[in-house]
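Coordinate-derived values only; no laboratory data. Everything quoted here is computed from the prediction, not taken from an experiment.
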Structure I
Amino acid sequence: MLPMNLIGELAKPTNISMRLFGNAFAGMVIMGLLYMAAPAVLPAPLHLYFDLFQGLVQSFVFTMLTMVYIQGSMAPEE
């Protein structure tokens, strides 16, 4: 069962990393498409604001998932 446990433990950080990359990339693509579709309606400072907000939300989600995984891997206190 050792190989299965090792794969399971290595899959968690990989999962979080892929999720963070996918969400950040998708947010960048969507904002880029919106900016190209309506550059007069969506000024560049607003684009920057959305990028910063999206980064803040993703870092919060990344931190929460990391805390959940670490808490789940620790032995329960008796």
Structure II
Amino acid sequence: MKWATLLFTAEAAQWVANEEWHPQQKARHLADGRYELQVPYADATELVMDILRHGDSVQVSGDKTLAAAIAQRLRSAAAQYA
């Protein structure tokens, strides 16, 4: 099992802090107002969809493979509106 670290903007923090992504999640509010959420995952498919719904309010930290998957999906989505 892998762990994803997600950094949410201060604006999104108020909403995300009330959500349960996984029973074993770890979370903390950062000094600058952002919200750090760590969630375990085995298959990234569902996690990618959950991350994408937060758009530019979230950044994947540390997991280059997961971050690349998110970036590719965002590029693909943006291309549909070009």
If helix-only ellipticity at 222 nm (-39500 (n - 2.57) for each DSSP H run of 4 or more, over all residues; to 500) is computed to be -31000, which of I, II is the source?
I
If volume of the Cα convex hull per residue in Å³ is computed to be 78, which of I, II is the source?
I
